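Before anything else, here is the set of structures, which you'll find just below.
Just so you know, all these numbers are worked out from the coordinates, no wet-lab data involved. Please read all numbers here as calculations on a predicted model, not as lab measurements. Cβ atoms are built from the backbone, for glycine too; each structure is taken alone.
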Structure P
Amino acid sequence: MPRRQRAVLVLRFFEGLDDTEIAQVLGTSPVTVRSNASRALAALRRHALHAQEVL
C-alpha cells in the first residue's frame, strides 16, 4: 500500500480526523483523501480475503 494511502487510514482511524482535516494535514483535497481511503480499504479487503483463502 502506498505511503499516502497508509497515512490517510492512520489519520482517519487512529487519529479520528475527518476528510477535510486530513486534507489539510497532507496538503491535498478532501476528494483525494476519499479516493486514497477507498483504494486503501479495497487493498486491505483483498489482502484479508487472500489471507483467509491461504488458511
Structure Q
Amino acid sequence: MFGLFKKKTEKEKLEDKYQKLLDQSYKLSHTNRAESDKLAAEAEEVRVKLDAMD
C-alpha cells in the first residue's frame, strides 16, 4: 500500500514500453509481417536506450 503513489522511474517506463512493443510485434507476426517488423525495430531502439542507461 505504501507503493501505491510511487511514480515509475524512466527506466521502468522504458522497460514497460519495450515489453509492450514486443508483445504487439509477436501478435502481429501471425497476420501482418511488415507491421510486426516495424514494432520489433521500435522495441530494439528502446532496448538500446535501456542499455545506455545502465
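For distance in nm of label points 7 Å out along Cα→Cβ at positions 12 and 36, find whichever of P, Q sits highest and give me its label. Once distance in nm of label points 7 Å out along Cα→Cβ at positions 12 and 36 is worked out for each structure, Q has the highest. Kindly point out which one of P, Q the value 0.4 was derived from, the read-out being distance in nm of label points 7 Å out along Cα→Cβ at positions 4 and 28. This value belongs to structure P. When helix-only ellipticity at 222 nm (-39500 (n - 2.57) for each DSSP H run of 4 or more, over all residues; to 500) is computed across structures P, Q, the figure -23000 traces back to P.
Largest in mean projected area of the Cα convex hull in nm² among the labelled structures P, Q is structure Q.
Ranked by FRET efficiency 1/(1 + (r/R0)^6) of positions 20 and 44 (r between Cβ atoms, R0 = 25 Å, to 0.05), structures P, Q are topped by Q, which has the highest value.
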